[in-house]
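Next up: some structures, all given as structure tokens.
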Structure 1
């Protein structure tokens, strides 16, 4: 009887351990530690874009608008961060890429701000549906603009509406 119980416990343990691979895959979501939702949308210039192609890189997903004062103030900080961390190695990623998702509704002002604020090095996405766009809904930015910092494995490491906090996180994660 004792041997049967020991055998059952041992087999149950082996079966249980076979389902554990050491690091469970995170669920897709918008909280720190979650896998970021996939972004598949053409860039402003028509180039196909898929966030899966950025695996291995630190990615800042930046929601902004050309008419938003805080966004305009933060634009120089984004270009500075891109210069600072362009060839940087991080705890879990290399280089910094900024995916700039605009909530604008009109093309001309958006293009003017991209030129004026020297944002050409960013990956620009906009479908001109404003806060009603699918990306705005998927990332829940209808009420407030947010920034998502994503590591090389596609996990969210910071969520904030303050670009300086993203810069501090990048500094902390850099090697």
Structure 2
């Protein structure tokens, strides 16, 4: 993964209090990620950093679209996503992830790269089942040619004779 300066938050010079950042996440972010299923996206991150004497609370608010592959027709489409996440960075003498939300960082750390966390948050917001939305009449907007092919190759199961024979057995 290539590090980009726009995802690095300078924390050493921040005064105690709340600081706000607005970051656009575009295609270059996804292209720089190794093993990413998403190659395109357009998201906005509203990040508030509340700095205290021994810790910092990062509140992430993400919204936008990512281009994903439909599980039904395999065409790509833009999936709307939105979510809120929180990370707490505590000053310590070493780096250690305590929980999913609490991370110890060395006290002398001057910058925090949030790109890895953004990548994880975005992937958590993508639905497990990625399918084109239906139109206003409830009809699928998937690729009609692919839907036709799927219907053509659909396995039609017939009840085997032995199954009918089993149904006729009466157990007492």
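A few comments on the model shown:
- Structure (1, 2) behind the derived value -10500 of helix-only ellipticity at 222 nm (-39500 (n - 2.57) for each DSSP H run of 4 or more, over all residues; to 500): 1
- Volume of the Cα convex hull per residue in Å³, for residues 71-118 alone from the coordinates reads 85; which among 1, 2: 1
- Structure responsible for 18, with relative contact order in percent (Cα under 8 Å, 6 or more apart) calculated and labels 1, 2 on offer: 2
- Structure from which 18.3 was derived, mean projected area of the Cα convex hull in nm², options 1, 2: 2
Every number in this text was worked out from the coordinates using simple rules, so none of it is lab data. Here the structure is a predicted model, which is why all the values come from computation and not from measurement.
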